[in-house]
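> What follows is a set of structures to go through.
No value in this document is a laboratory result; all are computed from the given coordinates. Predicted model, so just to flag it, every value in this text is computed and none were measured. Cβ atoms are built from the backbone, for glycine too; each structure is taken alone.
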Structure 1
Amino acid sequence: MAKILVIDDERSIRNSLRDILEYETYKVDDAENGIEGLKLVNSKKFEVILLDIKMPDMDGIEVLENIMKVTDTPVIMISGHGTIETAVEAIKKGAYDYIAKPLDLNRLLITIRNALDKSTLIKETKSLKQQQVSQTWEMIGQSDAIMQVKELIDKVAPTNARVLIHGSNGTGKELVARWVHEKSSRSYAPFIEVNCAAIPSELIESQLFGHEIGSFTSAIKQRKGDFELANGGTLFLDEIGDMSLSAQAKVLRALQENKIVRVGGEKEISVDVRIIAATNKYLNEEIGKGQFREDLYHRLSVIIIEVPDLNTRKGDISLLANHFMEDVSGKMGRAMLTYSDEALKKLEEYKWTGNVRELRNVVERLAILCDKEVTAEDVERYVQPLG
């Protein structure tokens, strides 16, 4: 049974809509103003929302903007005081449709059915995307350490809280960032990754904020920055501990004001971006050295996720080794190799300085060089080929 929310300050309208919709077997909740409506949106799931435009305290357009930030539920605007300009504005801001009062019952019910079809399609698309992502970016492991990370992701992902991910190289910080994005309400929007360590300091600001024509020698055309490209979605700042102090200052301003200015430009551009940052450095130490801004650190670290080293989750190594072998073998078009018990024990005893990334490389090497079953001797021979 589909759930519909009616937000309207007129009791008679709410009661009439409730009677009509419940007769059509829909389940209905209602709110007498925008504030109450937003509370319901944040606490319950609805398939369709009917929203009046002209209401006291908070009008329907403002309520619509807030709804769009937390859900992709179709919103049908209704009003007896609207104009064409109002309808156009509502559609531009994300409304599914606009219906004028007095409401045409047939049109209302048809619009609701079409909105429900859209809602169902959105759910199916997200489910298929989630399955695809789970296959590509699956988080393997059952150790206490990795289960704690998974639980924290589930808690923080539905919010818009900024996340700082800390961990050694190769532990899977990008994987954590992608799961935070995919489990959020922004999963339909872009996930843009910026490797702050790989971009020269003189180019990082152009990368993040874009530039105007002629702003520097090679700026032969206007370019949108990653903040703009990630609008509505997630911007992942990998290895943010390597970002220049100048760029840090501009990122801080963007987080404070939700606005950016392109390099060489003057116009402020509004952006709605969730920031996830990652680093292998201890930023408190970098702050003490004067290499990282303390105010930016506090902006980024609303939630901190510590990704464990592989050596602290030995019980996951067999699972990871088998998962990687299946993946690598499939891409090579070969039958999957198995491991002897002694081979898996050797892998568990090895000190993985490169963490999960190193383990995957070793498994790929074993898949290429071994036959049928990976033995303990194979592990000793190939885990450190230059040893």
Structure 2
Amino acid sequence: MAHIETTAPFVGHNPANHEGSIKTPIYPTSTFKFSSAEEGAAHMETAYGVPGAATPSQPNAIYSRLSNPTLEAAEQRLSAWDESEGAAFFASGMAAITTTVLAWTSADRPLWFCPPLYGGSEHFIREILPGMGVHVVELDHLNHLDAMLEKENGRVPGMIYLETPANPTMQLHRIRKAADWARKHETENHRMIVGVDNTYLGPILQRPLDHGADVLVYSATKYIGGHSDLIAGAASGKSDVIARIREYRHFLGGMADPNTCWMLLRSMETLSIRVRHQQDVAERVFTHLRSHPKVDRFISAWAVDLPEKDRALAAEQMIGGGAMAAFEVAGGRAAAFRVLNAFEHFQLAVSLGSTESLAEHPASMTHAGVPPEVKTRFGITEGLIRISVGIERPEDLITDLDQALAHV
């Protein structure tokens, strides 16, 4: 049987269905013609879940808010990389995250989450979701699930939400612990979903579904897109979980457009090559930074940088430490800004996972909206700089870091 690196980059496209075209065409189409009124009714009633709807006799796209051939091809390709039962692409990572959370939480389905999270996720969960009637519970550690259940008087969550490694300080969470606990406490009438933000490592370096997760969310802008030229998000996971998320996407309208999906199809062909090369470059860069005299604290998801208690977990659920790191310099925000302003090869910009190396200041940029006490608790200090290593030569990035850090 062929390896996933051989098959996954080309899933979702059959040249024979497109006049021999090697690449999937873009379908810049808003609506699609039905073969008959009866077929149109069957498709529309099935899409909207009308009881007693007739089964369509043949495949047919309907309307690009609901489905589009380029969108479907991209979703099949991501599902192949994740080896999931289904996937859904969105117009942004936050569209994917919020739609997934809204689909599986409600007034009687609380959300339990482990911080720290990406700043946008933190803000949505802490500030917006409670106003929509969802009870939100912060977990300080997955070891305390039973204690939290007791504290909540036996009220189980509808969803447990994790980000591992966490952005930007690389805390790890054991996905299997959350999944096993959910399976133990869910009932036939109360399905419990374990959701994992897998943006930092992606399908190549971490496979949460293999560890019991029900659904993954991604900012597909990052490694899946990987070229800083598109905005997209994704959910990938079990078929019934994705079906509900797609239903919510139909009505919230957050689907990815055909042009973006075509670019995602292109990017997913080189996903494994890019990610593995970026990790190789990062290994050289991180080795240099760990012992740099101007670096007071260095953080990454590589085993050597993790607390002793997390190293076995990293080996269990990760396939390498990735190309993300953060480091702290003395002098707080002023010193961090001097370093950021001095970079020549590292681009001063938010985001991550792209072909070019990026650097940013989490406390004032990606995590600006996170409550100060949360930033303090998880080490998101004023002197912390986050970097994303791209595909450049490692020696050039090291030279750039040295000259920038000389400004501390």
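> For structures 1, 2, calculate percent of Cα pairs over 41 Å apart and state which one comes out highest.
Working: 1: 32; 2: 16.
Largest value of percent of Cα pairs over 41 Å apart: 1.
> Matching task: 4.9 is the computed value of distance in nm of label points 7 Å out along Cα→Cβ at positions 117 and 261. Pick the structure from 1, 2. The partial results should precede the final answer.
Values: 1: 4.9; 2: 2.7.
Answer by label: 1.
> I've got another one for you. I have 2.0 for distance in nm of label points 7 Å out along Cα→Cβ at positions 189 and 277, calculated from one of the structures 1, 2. Which structure is it? All intermediate terms of the calculation are to be shown ahead of the outcome.
Values: 1: 2.0; 2: 5.6.
Corresponding structure: 1.
> If relative contact order in percent (Cα under 8 Å, 6 or more apart) is calculated from each of 1, 2, which structure is the one that comes out at 16?
Source structure: 2.
> Here Cα extents along the principal axes in Å, for residues 149-220 alone has been calculated and equals 48, 29, 16, so which of 1, 2 was it run on? Can you show the working numbers first?
Values: 1: 48, 29, 16; 2: 36, 24, 18.
Structure of origin is 1.
> If mean count of other Cβ atoms within 10 Å over residues 101-108 computes to 18.8, which of 1, 2 did it come from? Numbers along the way, then the final one.
Values: 1: 12.8; 2: 18.8.
The read-out comes from structure 2.
> 1, 2: which one has helix-only ellipticity at 222 nm (-39500 (n - 2.57) for each DSSP H run of 4 or more, over all residues; to 500), as calculated, at -14500? Show your work: numbers first, answer last.
Values: 1: -14500; 2: -11000.
Among 1, 2, the structure yielding -14500 for helix-only ellipticity at 222 nm (-39500 (n - 2.57) for each DSSP H run of 4 or more, over all residues; to 500) is 1.
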